[in-house]
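Colleague: What follows is a set of structures to go through.
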Structure I
Amino acid sequence: MKAVQTILLAAAATVSILGASEHIPAAAGLEPEKTYAVIVGVLEWADKGIGGFGKENRKDQELYDTLVRIGMPTNNMILLLDDRATLGGICTALSNVLGRTTPDSTFIFYYAGHGGSGVFLNYDCASTGNFNVSEITVAAKKQFKGRNVLLMADCCFSGGLGTVAANLAAAGFKAASLTSADPSVPSSGNWTFTQTILDALNGNVLFDEDHDGFVTLGEAAAEVAAEMKFREYQPSGYTVAGLPDSWRLARTKGAPVSAEQAPGKFMLKQYVNAPREDGLCVGRVIGWETGRYLIGFYDYTEKTQAPFEPSQLGSIEFKTFETGKVVTVSWRNEPVAAKVVRQQNGFHWISYIGWPSDWDEYVNEDRILGDPTNHPPRKDFVLVEWKDKWYPATIIATNTDEKSYYIHYVGDDPKWDEWVTDARMKGIN
C-alpha cells in the first residue's frame, strides 16, 4: 500500500544536427560531440510485485540509438536497462561519465520507469532501497567539469528533478529539468512525453513558435505542457535554473505550415476529438490536405496521422473553477471537500479542507465533482499515522473496551486494514 506510487515512462533527449556546418554554437545550445549522458530505463524489477511495462519499441533504447546517430560518442554515454540499472550501477555510471567530462561539456541525465517523491526505482530497489535524485547533485559537485546540465524523466512525481536543477544552479552550473509530471502528481502509462521530446529535439517545425529555425528548450517545454494536458490530463514539470528558455535543442526540418490555409474552424496545433475505431480520441491539427484536416495521434509507442473532414471533429474545452472556491474533489473514488488555491494551465492546485498541506495537489476538471452541497464530504474520514506519515482512512469498527479502532486506508487493498489507537489517529472534519 505504501509503496511508491508510479506508472511510467521514459523521456528522451535528442538533437537534430545534420552536419558539421550546421552544429549549434556551444553558447547557444546542445552539441552532441561535447555531450555526456547517463540513460536509465527500468521496465521490470527484481521484485515481481512491482508492476512492469511492455518492452516493445522501448524509447530508452531509441534515445541511445538516436544520440549515437546524431554524433554523440558512445564513450560519452552509459545505457542501463532493466537488470543493469541497479542502485550500484546507476551510481557507478554517474561517477564514470562525469569523470570523463571537459570544461565545455553538457551532461544529460535521463530516467524511465517508476518514480516517487525524490526517488527513482532502480532494478534492485526492494533489497537496496531507491535511487535518491539528490545523488545527481552530489556526483556533479564532485566530478562534473562542464557547465550545462539537462535533467529529464518520465515517471510519477518526476518534477522533483526541478529541485535537483535548482541545487545544481546554486553550485554554479546552468541547469534545467523537463519532466512528464509535476512534483505532486503521478504520470500516465503512455509514451506521450517521450514522443513529444523526440519530436522537439528532432526539429519538428511546428514547435518553432518564433520561426527562427530552431526548437529551443522553452519551446519544447511548452509543447510538453500542451501534450500532457490534452492527451494525458496531467501537468508536466519544467524548471529553468540557469539554462535559459532560448537554449537551442535542434534545427527545424521542413517548411512551416501556413495557418491561412485552414479549411474550417480549427486552428493549426489545436487539440480536437476525432473518431477512431476504438471511439473518440484526442488528436492534434498538424496540417491539411484537399480540404481536410490532418490529425496527429500519439498511441502507446506509435505516432500516427490521418485526414478528417471538419464535420468529424469536435473541440476540447477545459472547465475552470475560481480561486478560493470550495469544491468536491474525487480522491481515490471518495468525495472530499477542497479549496481551489490557484490555477495554472487549466489545472487547479487544491487544498483538502482539514487535511495537512502535504496532500495539496494539482487536479483537472475530471476530478472536480462540483459544489460540495451536491456531493457532501464523508464524515467518517480520519487520518492514521503509518511510518511517520498521515494517511486518510475510514473507521470500520470500534472496540470501546480497548479504545481502539479498526480502520481501512482509503483507496488501498483491504489487506492493510488494521486496529489502531487514538495515538495514531486524528480527525480531519
Structure II
Amino acid sequence: MLLKLVLFAQILHVVNQLHFKWTAGIPGIAPANLIFLAALVLMRRKKETVIAKPILRNAILFFYGALTFGFLWAEIRSPGVLLDDLTYYKNALFAPLFYFLFLKCRQDEKTTRWLIIWVLVVAAVAGLEGLREGFDYGFGTYNPFKRASGPFGDDWHMSNRAGVFYGMFMPMFVALVLFLRRQKLWQLAALGGCIVTAGGAISTYSRQSYFLVLLATAVLLLRKSIVLTVAVSIACISLAGYLPESATQRVEETRQHGKAGAEDEDVDGSTSSRWHIWAGGMSMLASNPIGVGLHRWADEIGNFSGYKRIDAHNFYVLTLCECGPLGLAALLYLIYTLFVLAKWVRANRPQNDLECTALTLGFTVCTLNVTLSGLYGSPTLEASVMAPYWALCGLLERYIHLKMKNQGEAFKPEKAIDSMAKRFPLASYIVPGRK
C-alpha cells in the first residue's frame, strides 16, 4: 500500500513541484528525487512479474551516453560552475527514469490501469489550472505578459512549456472520447479532459500548442471516420468566431501587417527571431563540430548571433550544438524507438478491449506531438513537463504485458483428456473396426 501511495504521489508532485514549497535541503537534490528514491527502496520488497526486456532501454542508454559525453566535453572545453553543471546533467537524466520506474513498479493490472488514469487526471487538473489563469487574466486584447503557465511557472515565462504539455496529453482525452464506446461515464470524463486541456492551451497563447491540439484531434478523427472528420471540421470553422479575441489575434500575428493593412512578407518578430537563433546555432556548430558541451548553449549563442543567453527554441538544434552529431543521432534513435513502442502496444492490445484501443491510439498521437514539440521549443529535459509522458510509456508497456499474461492464463487450454480407446482398450472389441 505504501508503494502505491508513493507512486501516485510521484506523478502528482513532479507536475506540481512549484505548489510544494518544501525543499530537500541537499544541494542539487529536489524533493522529486527523494520521492523517486523512496519508490525504488519500497519496490525491492515486492517481486516483479513483468520480466520482459524494456523496449526503450537501449535507446535511453544511448541518449544518456550522448548527454554524458556532452557533460564531460563541457567540463574539458569550458569549465563552469561544477555544481550547476552537475545539477543540469542530473535533471537531464531524471525524467526518462520514470519510464523504468513505472515499467517495473511491481503493481498488478488493476493498479497499473489506475496509475494510467491518474496520469490523465493530473494532466487534466494542470489544464484546468491553466484555464483558470486565463480567466484571471481575461481574454481581451492579447498581452504577451498575461499568458497562463499552469503549474509549470509563476508567470508567462513557462507558458510555452505549459502549451507543449497540454498539446501532448490532448490526444489521450480525444481518443477516449472517440473510441471508448458503451462507457458513457468515462467518455464524459474524457470530454471534460478535452475541454480543460484545450482551454489551458488557449490560455497559454502558444501557437505551437494550438497546432498540436488541432493535429491530435484531426488525426484521431480521421482514424475514427472521414465523415465525422468533415462534420467536426465544419462545426469548428463555424464556431471559430466564438474563440477569445486574444487567441485569434495571437494566431494572426504570425505575419506582420503594414500601416496600410496589406500583409507584409515578413513573419512576426517571435518567429523570425527563432530563425536567427537557429542560424547562429549552425555557426556555433561549424566552429565546434563535436558540440560546445552540455549546458553551454546560453553561454555561447551570443558569440554567433545578436541574441544573448536565450533558449534555442528547438531541442534538435540545441542537442546538435551542445552534444554534436552523436547527440542528435541518439535523440533521433530514441524518437524512433518511441514509435516502435507505440506500434508494439497497438499490436499487442486485446482486440476486444475498447479501453486499451483508445489508450494505445491516443498514446501513438501523443508520441507524435512529443516529437513535434521539439521543433519550436526545447521542453524535452524538463521533468515537470516530460516525466508524466515517460511514466505513461512505462505504464502502458507494463499494462499490455499484464493483459497478455492474464489473457493467456485465462484462455490456457485444459490438460488434454485421454481418448476413450486409451482409457478403455477392451471397448474396441465391442464394435470391431471402430476406435
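Just so it is clear, none of the values below were taken in a lab; they were calculated from the coordinates. Quick caveat, the model's predicted, so the values are computed rather than measured. Cβ atoms are built from the backbone, for glycine too; each structure is taken alone.
Colleague: Identify the structure, out of I, II, from whose coordinates helix-only ellipticity at 222 nm (-39500 (n - 2.57) for each DSSP H run of 4 or more, over all residues; to 500) was calculated to give -5000.
Modeller: So the calculation was done on I.
Colleague: Another question about this same structure. Taking distance in nm of label points 7 Å out along Cα→Cβ at positions 55 and 79 from the coordinates of each of I, II, which one would give 4.5?
Modeller: Clearly, the read-out refers to II.
Colleague: Looking at structures I, II, which one was log10 I(q)/I(0) by the Debye sum over Cα atoms at q = 0.13, 0.17 Å⁻¹, for residues 95-318 alone calculated from, given that it came out as -0.95, -1.29?
Modeller: Matching structure: II.
Colleague: Computing relative contact order in percent (Cα under 8 Å, 6 or more apart) for each of I, II, which one ends up highest?
Modeller: Top value of relative contact order in percent (Cα under 8 Å, 6 or more apart), among I, II, belongs to structure II.
Colleague: Figure out for me which of the structures I, II the number 45, 29, 21 belongs to, where semi-axes √(5λ) of the Cα gyration tensor in Å was derived from the coordinates.
Modeller: II
Colleague: As an exercise: FRET efficiency 1/(1 + (r/R0)^6) of positions 47 and 343 (r between Cβ atoms, R0 = 25 Å, to 0.05), calculated from one structure in I, II, equals 0.25. Which structure is it?
Modeller: II
Colleague: Oh, and also: For distance in nm of label points 7 Å out along Cα→Cβ at positions 87 and 407, find whichever of I, II sits highest and give me its label.
Modeller: Numbers: I: 2.9; II: 4.7.
Largest one: structure II.
Colleague: Right, another one. Taking distance in nm of label points 7 Å out along Cα→Cβ at positions 367 and 399 as the quantity of interest, name the structure among I, II where it is greatest.
Modeller: Top value of distance in nm of label points 7 Å out along Cα→Cβ at positions 367 and 399 goes to structure I.
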